[in-house]
Structure 1
Amino acid sequence: MNADGGAPVPSTARLWAAFLIGTFIALPFTLALALGISLSHDEHQHLAAGVLFAKDGLLPYRDFPYFHVPYLVYAYGLLFQFTDQFFLASRFFSAACAALTGGAVFAIAWRLFPARSFPQRAAIALSALVLMLSAPVFFNTAGHSWNQEPSTLLAFLSFLCLPIAHQPPKPALRLLASGLLLGLAIGMRVTFAPLVLPFAVMLWLAGTPVKERIRTVLIFGAAIALALLPVVWACFAGLDGFVFGNIQFPKVNIEYRFATGEPRTMTLLTKLRFLFKEVMRPNGILFFGFIVMGLMAAYRARTTHRALPRLFVFFLLILPFLLLGSLAPSPSMDHYYYPFAPFILAGLLTLFADIPSGAPKSRWTWGMATASVIASAAFGAASYDEITHLFSPQQWSSKQMRLEAAELRRLVPEGKVLTLAPTLPLEAGLKIYPEFATGPFAWRVAPFVQKELRAASHIIGPEELEARLAKDPPAALLLGYDKRWEGPLKNYAKAHRYRRISFLEDRQLWLAP
């Protein structure tokens, strides 16, 4: 697209080349994040769900609890058909998705400055990529085994495919691709659902005849619906579990948080304060730079009687709905705002592309932008120190995971492991209890869920533990990952004379008598 929302670049091959070049430049950095950071407890439910689906044929909602829409389960299920190194494979997948997002930003920057010389276009594209990689909201999120990176990639590509100007090449194909990609993004992370409205508005505003507008919006909506058919299938395969996991769990989680003295970032006011303090301030170059450039563009448009770039207006239309999806989960976490990195960068690039070459103070504006890129790179460089170990697999976090898994398999040759950290037993080739696939999340909210709903959603609480294990006792209990909630598990081990042995530095392994 042009900065005014016009036609795509005539040389599609060069645009694809820019996309691939940007991806390959970003990939070593996203891999450094993925292979260097340790496992977060937020990753357990995604990894465990993928393994249960791939190796045991179990379905989310129908056979075990899952508190997201299901497309990452399907993606991991396909990926895990080819490997038993689940942690490493999922981290590579996340790194690839983050790198592809970087490639898309690089390609946008390349496209928006066609009048510049080759070195200038390359410098602008590389600067945009550096800004994204060095943004805390990016490097604190990218590389984990969760649904942030793939869903953001899909949503961002959906926007880039929108045939806003209805001009060749192949606007109908791009319209279909945009709808399918947005549907997949929603199926990966439901917080992207609000984007349906601004995308449809953009398509409506871009058309001229009313019939053409209606046709365009209907095709776009049909493509989204088509992409979401597997979500509908998963819903009907396990209706109670689906409803609880995607609608009722967020409410129960809020109840649990307040009841246990954790009311942080649970109200709109505290979420907005979190947004300013924990997201906007650390990422000031992105957020405040976008605000300043937007105000400058508005002033320039007013004084010169030029309209704002249409593509920038569309970005302004998207941002409130992107914010709505980021504010929806409770409590707020900084990684919920990860999608802002590529979208705001694309908006910034649109604003810079609209600056006339001979405009007053344009050199000053570009000079400040260059200084901002250098400063951002300097502050963000420390987060990529693991890049020096990229070709040393012994230093990867996945290697440590494999060593721990091998030790666990030596101590527990077979059987099920009861734990709130299911990734390690699965990595060791052992079985887990499907009810504990979410790690600590289902277990800790169980007291706030009615018993009938627990049974329908495959959730068990402390009072059901004994009955659940009576005919299927664990070969071992692996504790020490979430001590606050492991008391009933430890009591079970003691009551049934499990033998405690030391495992790793701060973990406990209880072996069956």
Structure 2
Amino acid sequence: MEKNNGVLMPDLGLGILLTILRNRKFDASQVDLKPLFQQDKNLAMIKHAFSKGFLDKNNLEARLAEQNLYYFAKGLTKEYDLKNFDALGFSLDEETDLLFNLFLIKIMKDLTRKIIILGGSFRFTGMLMKRYKFIDFIIRGDATISLVLLLSYLEGLGNREGIPGLMFRKGQKIVTNSYLRQAGNVDIIPDFTDLSMDDYRLSLFDYKVGLPRYRLEEISVPKMKIAILPYHFIKGCPNSCRYCYWNREKLFEVTHPERVADNLQAMKEKYKVSNFLFLNNAFNPTLSYAEKVISAIKKRRLNISWSDSMHPSCISKDIFSSLRESGCKQLYFGLESLSPRILKVLNRPSNPSQFSLFLRESHKHNIFNGVNFIIGVPSETFADIKLIRDFIKNSHEYFEYYNINLLRIIPEFGISKDPAESGISLKSFGSIELRNPRNNPQISQLLEFAGISKKTNFFSFDEINGLKWKEKNQQDIKYIQYLSEVSDRKKKDFFEDIHFIFYLNNVFGSKKAILKWYVTNSILNNRI
């Protein structure tokens, strides 16, 4: 069965936007197509056939797919009464199948004749809008301010030039306003009332976990279904790590801990969901704040399960028992490097001598742990990489998975304005071809392991007093290979499935029991 490419849950950004729009008295609604395309086999086949032959008008399968997609869009238009809205907005993420979605959006435009607005995390360009005339506006960056201003403009208030991140046509020219990566608005309960939570409730038998169905039939687990809701209560970060785009606006806002507990309780009661994925930069911007949030959750006896990221510099050995008591089931630790010198280059405040201790404590208190590392940092040496490999080998029993991320320098980084300050000179901007010019399949696989795909754009660079880009690239690929040799990919794929982790926690309760189940069935199955 195919690997899961993300948690099936409502979109946090759209939920927040809906709350804001409704608070401003706009008549707004939302539809989530993800459950439909993930669970409806006919729609999945349409998408596959379309992407397989959409350019070939002589391909009968592709023509039928386009026709079926038209009927699907027509059904959506009628079911949700889309012709009664003034504008239709579409959120596209970085991994979106762009051409397929644009084709669907064009059909919606033809059917409704409404204003089309695109947004989301996809890296939009003026060329996209210039080529596809049916796109009326694009919002880049945080839309919580921009969308309200745009809808007000469409009602005759304000001007386009003052809307952050707005991309629009001015005659034959495409104008792009400067944009905000983030714009606050942390103390907001996302509005998912237009969505059916049943679309997001999955059982072990529904979810793609690498186990064939005939094996699942023999495994003694309840056939319950669970859903996960996204929520965040922190925007930005108090740190100034050098290669981090959250650094751009220097924004850092937190929700009062008691309000965090209020909002979680309200969401649990309203949607009958007790599993939460916290989408914060880090749960612990300060140790004091993290402890207060934990205390507020425990005081309410919310009985929830949750997962979040954790910064390794604001932790105490004693916090992990409280984390588990508050419902924490999974943590992602941004370790980045085991080299004090590289951490200094990254301007990242953390002490690598404490990493193993904290992971051990987290493991001891039944929390599943993931760790993230960055390689490809300017001035990096083999000695720096060996520290990461040694750490993985010596401490692997305390964490279930790890990610190796190859550094990519993007325009949003503050460093792109003054790269010489970091000892580099920026070269060309592009995608995977900068790393793999000859399209070697083995190198492509390594790059994918390190988070680099065809949809990932970045700058190549020379080290001013070191390696040229070609040499640096060769070094980076060698280091990825070196670290990939100690990776348990099957274990990583299994345990990074958050929905599955929450499910098993609901079934077994303890990490020890889950690991026992996992080991037993991985031996029997030989597929995990």
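Taken together, the values in this text are just the output of simple stated rules run on the coordinates, not laboratory data. Because the structure is a prediction, the values reported are computed rather than measured. Cβ atoms are built from the backbone, for glycine too; each structure is taken alone.
Source structure of the calculated read-out (distance in nm of label points 7 Å out along Cα→Cβ at positions 102 and 318, 5.8) within 1, 2: 2. Which of 1, 2 yields 11 for relative contact order in percent (Cα under 8 Å, 6 or more apart), as computed? Of the structures listed, the value fits 2.
Quick check: 19, 55, 25, 0 is what I get for P(r) over Cα pairs in 20 Å bins from 0, in percent, calculated from one of 1, 2. Which structure matches? It was calculated from structure 2.
Looking across 1, 2, the calculation of distance in nm of label points 7 Å out along Cα→Cβ at positions 38 and 422 that yields 3.3 traces back to 2.
When helix-only ellipticity at 222 nm (-39500 (n - 2.57) for each DSSP H run of 4 or more, over all residues; to 500) is calculated, the result is -19000; to which of the structures 1, 2 does this value belong? Derived from the structure labelled 1.
If distance in nm of label points 7 Å out along Cα→Cβ at positions 70 and 438 is calculated from each of 1, 2, which structure is the one that comes out at 4.7? Could you put the intermediate results ahead of the total?
Details: 1: 1.6; 2: 4.7.
Matching structure: 2.
Of the structures labelled 1, 2, one was used to calculate mean projected area of the Cα convex hull in nm², for residues 286-453 alone, giving 11.6. Name it. This value belongs to structure 2.
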